[in-house]
1. If relative contact order in percent (Cα under 8 Å, 6 or more apart) comes out at 15 when worked out from the coordinates, which of 1, 2 was used?
2. Taking distance in nm of label points 7 Å out along Cα→Cβ at positions 230 and 278 as the quantity of interest, name the structure among 1, 2 where it is greatest.
3. Which one of 1, 2 has volume of the Cα convex hull per residue in Å³, as calculated from the coordinates, equal to 134?
4. If you rank structures 1, 2 by distance in nm of label points 7 Å out along Cα→Cβ at positions 118 and 270, which sits at the top with the largest value?
Structure 1
Amino acid sequence: MKIAYFSHYFVPEIGAPSARIYDLACEWTRAKHQVEIVTCFPNHPTGAIYPGYKSQFYLLEKMAGINIHRHWTYVTPNKGVTRKTIGHFSYLPSARAFSDRHLESPDVAIGTSPTFFAAVAAARFAHRRRIPFVMEVRDLWPAIFAELGVIKNRTVISLLERWEMSLYRRASRIVVVTAAFRKNLIDRGVPLEKVFTIPNGADIDFWTPQSRLNDLRRRLGLEDRFVVLYIGAHGISHALSRVLDCAAKLSSLADVHFLFVGEGAEKDKLMERSRQMRLANVTFHDAVDRLAVREFYALADVCVVPLRDIPLFDTFVPSKMFEMMAMARPIVGSVRGEAAEILRRAGVIVVEPENSEALASAITDLYKRDEQARQVMGAQARDFVVAHYSRRALSANYIDVMKTAIASYATA
C-alpha cells in the first residue's frame with residue numbers, strides 16, 4: 001500500500017505530532033508499505049529553520065525508508081495567534097504548488113489535524129487523485145480554542161465548526177486518538193462506522209528504562225537532587241503556573257528540584273513568575289530533540305503530566321505519558337477524564353488538575369518512598385504500556401482502517 005501523510009509537523013521537530021507520525025511511518029515501512037510525508041521545513045517551536053535545512057520551495061528527503069516532501073511555509077515562533085495562523089495557512093497552497101506533484105499514485109491520503117490546513121490539503125489531494133481521504137483528529141479544533149478563550153467571536157467559532165464538520169463528511173474514515181473524541185464526533189452526527197480510535201502510544205523499543213544517574217544529571221548539577229520533571233510545550237493548556245505554585249510549597253525540601261524543559265507561548269511569563277517568586281528550586285531548559293528527551297526522562301525521579309481544569313480536557317490524553325511509562329518513570333498526573341482512567345489502570349498517582357496542594361502532596365509521597373518502591377511503580381507502568389499501547393500494535397490497527405477506507409471507496 002502507498003500512503004501519503006499530510007502533516008504540518010514532522011521530525012526532527014519535537015512534540016507529540018512529530019513523534020506519532022514518525023513512529024507510525026517507520027512501522028508501516030517495516031511492514032513493506034510505502035510512506036510519503038508531506039510537510040514543511042522543520043522550525044517548531046522556535047520559528048527558526050533547523051540546522052542542516054534552509055528555507056526553499058521544495059526538498060525531497062529520505063529518512064528511515066520514508067520519502068519526506070518538504071515545502072515552503074511562513075515560519076514564525078509558536079507565539080501569537082495571527083502569525084501562527086498565517087504560518088499554518090501557508091501550508092495549504094504550498095503543498096499544492098510544490099509537494100503534491102511529486103507524489104506517485106498513492107492509495108490513500110491521511111490529513112492530520114491540527115492543523116486544519118494539513119487536513120484540507122490531504123482532502124483536496126485525495127479528491128483530485130480519486131483516492132480515499134482519512135482524517136486524523138488529534139485535538140478537537142476549534143472547540144479547544146473556544147474553551148481556552150483564544151477565540152471568543154461566536155460567528156468565527158460557528159464558521160470553523162462548519163468547516164470542521166465538512167471535513168468529517170468528506171473523509172472516508174476518521175481516526176481519533178481517544179474514545180472520548182470518538183463519542184464527541186458521533187454525538188454531533190458523524191456516522192459511528194466512520195470513526196475509529198487509534199490511541200497514542202509509545203515505541204517500546206526506543207523508550208526503554210535507563211539509569212537515573214546519567215551524565216545529563218551530572219552536567220545539570222542535579223546529582224544529589226530529587227528531580228521533578230515537566231517536559232513539553234509551555235502553553236496555555238498545561239497550567240504550569242500551578243506547578244510553580246507546587247514548587248513554592250515544596251521549597252523547604254532542599255533536595256527537591258523542579259526542571260521545566262521545552263518552549264511555548266507561556267514560557268517567558270513562567271520564567272518571570274519564577275523570578276518574582278524567587279524559586280531557587282526551579283530550572284528552565286530549552287527544548288530538546290527526541291534523543292535528549294529520553295535522557296531527561298531517565299534522570300527524573302518523578303514526571304508530572306498537568307492539564308488545565310476545563311471540561312473539554314476530560315477528553316484529552318497527553319501522548320507524553322505513554323513515553324514516560326514506557327521508560328518506567330514514576331508519574332503524577334494532574335488530569336481528569338480518559339487520561340486519568342488510563343493512568344490509574346497503570347498504577348500511576350492521579351490528582352485533580354490545577355490543584356497545586358494535591359500535586360505537592362503526591363510528589364512528597366513519592367519523595368518519601370525509597371528508590372526501590374518507585375522502581376516497582378515505574379516497572380508496573382511500563383508493563384501496562386507494553387500490553388496495551390505499543391506503537392507497533394497500534395500501527396497494524398491503523399493499516400486495517402486504511403484498508404477498509406480503500407475498499408469502501410472503491411465500491412462507493
Structure 2
Amino acid sequence: MLRPAEEIAPLDTSPSLTSSRNLRLEVFRHLDELSPLRPAWDELLAHYPPATTFSSWEWLSCWWQSFGARRKLLVLAFFNGISLVGLAPLSISQERIGWFTLRVLRLMGDGSADSDNLDFPVRPDFAKVFADAILRYLAEQRPRWDICLLNTVPSNSLVAQHLKKTLGSPPWMHFEYLSPASQISLPESWEQYTETLSSEDRKNLIRYSRRLEARHSTRIYRCDDACQLQVVLEALFRLHQARWQSASQPGAFSSPERCAFYERLAHCLLQRKCLELWVLELGGEIAAVQFAFRYGDKVFQLQEGYDHRRSSDRPGFVLRGQVLEQLIAEKIQRYDFLGGEDPYKRRWGAHDGHYRQLHFALKFGSGALCLQIVDKAARSKEWLREKLPGSVWNLLHHANLTARGKLSANVDN
C-alpha cells in the first residue's frame with residue numbers, strides 16, 4: 001500500500017457514479033514517494049488519448065531533479081479503489097509577478113521554458129469528478145497558494161475542459177489565453193509529403209543533400225548507443241551555443257541546469273527506446289544534431305544545433321529532411337514542432353495549433369488582483385499590436401524578447 005505524505009478523506013460521489021467506486025485523493029510532496037506509482041502511472045498514460053512524453057515519469061522526474069530545488073512538489077493522485085485514475089502533477093514556487101510576490105501553483109515541468117503539452121492524465125470517464133476534486137482540494141488549501149498558472153496545456157485536455165467550466169462560477173476568478181503551436185501531419189509516403197512543399201524546397205532537399213555527399217564523407221544516423229550519447233549531447237550543446245552566441249544571444253544551453261536535464265532525460269528515453277537523437281556527420285565531425293522523442297505514432301522535436309560555419313551547406317536543413325523521410329517510412333503520423341510560430345516551420349508543411357493557458361485564483365485575494373492587472377496589460381499589448389505598423393511592432397517585440405533572453409531556440413538553417 002502506498003504511503004504518501006497525506007491521504008484525503010474519500011470523496012462524496014454524485015448519483016451518476018456507481019456505488020462500487022471508492023474515490024479518494026492522495027497527496028505526494030516528495031519525488032521518492034512517487035517512485036512506487038510508476039507502473040500505475042504508465043498504465044494511466046496508456047488509457048489517456050492525449051498523453052505525451054511531457055506527462056510521463058521520465059520527463060517530470062528528470063525535470064524535477066534539474067529544476068525543482070526552489071519549488072515544492074504537490075502531486076495529487078486520484079484513485080478508484082486501488083486503481084490510479086487521475087494524476088495532477090503540480091508544484092508551488094515563490095515568484096515575483098509585476099508588483100506582487102506570490103506563491104504560484106504550476107504544473108510540474110513549467111517554469112523553465114522546457115516543457116510543452118503539460119496536462120492532467122486521467123481515465124476519460126473520471127475527468128469531471130477528478131477536476132472537481134482538484135478544485136475542492138485547492139479551495140481547502142487556500143492558505144498555501146495565491147495563484148495558479150496552468151501553461152502549455154493541450155487544447156484537447158479533458159481535465160482542463162472541466163476545470164474551465166467550474167472556474168466560471170464563484171468563488172473563482174479565471175482568465176484563459178491561447179499560445180501558438182505547430183505540427184506536421186505526415187502522409188503515408190515521402191513522395192506524398194514532398195508534394196506539400198514548395199517547388200524550391202523540393203529542389204533544395206535534393207540539391208543540398210547531393211552537395212554534401214559530393215563535398216564530404218557524409219553520415220546520418222539515429223544515436224541508439226548509450227556509449228555515444230554523451231558525445232552527441234555535448235556536440236548538441238556546443239553547436240547550439242556557438243550558433244546563438246554568433247548572433248549575440250545566450251542560447252538555450254547556457255544554463256547548467258538545462259544541460260543536466262537533457263543528459264538525464266536522454267538516458268531515460270534511450271532506455272525506453274523512444275529517444276530520437278539524430279546526427280549528421282561530415283568527414284567524421286558532427287555538424288548537426290536534432291533532439292526529439294517518440295510517443296506512440298508521434299515525434300516531438302525539442303532542440304537542435306548545427307555548425308553555423310557551414311551554413312552554406314545547410315546541414316540542419318538536410319538533416320531534418322532525412323529525419324522526416326525515415327519517420328514517414330516508420331509510419332509516424334505526426335511531427336510536432338511544439339510551441340512558437342516560427343516561419344521556417346510552415347515551410348515544412350506545419351499547420352497551426354494552440355495551447356491553452358488557464359490562469360485562476362480564489363476571489364478577493366492578491367492572486368485575483370494580480371490576474372486582473374496582468375489581463376489588462378495583455379489587452380493593452382494586443383491593442384498596441386493592432387494599431388502599430390507591423391515593422392514597428394516587430395522591432396519592439398524583438399527588442400523585448402532579446403532583453404528577456406527568450407528568442408526561439410529552433411531556427412532552421
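Each reported figure results from applying straightforward, stated rules to the coordinates on display, with no laboratory input. Remember, it's a predicted structure, so these values are computed and weren't measured experimentally. Cβ atoms are built from the backbone, for glycine too; each structure is taken alone.
1. Source structure for this number: 1.
2. Between 1, 2, the highest calculated value is found for 2.
3. Answer by label: 1.
4. 2
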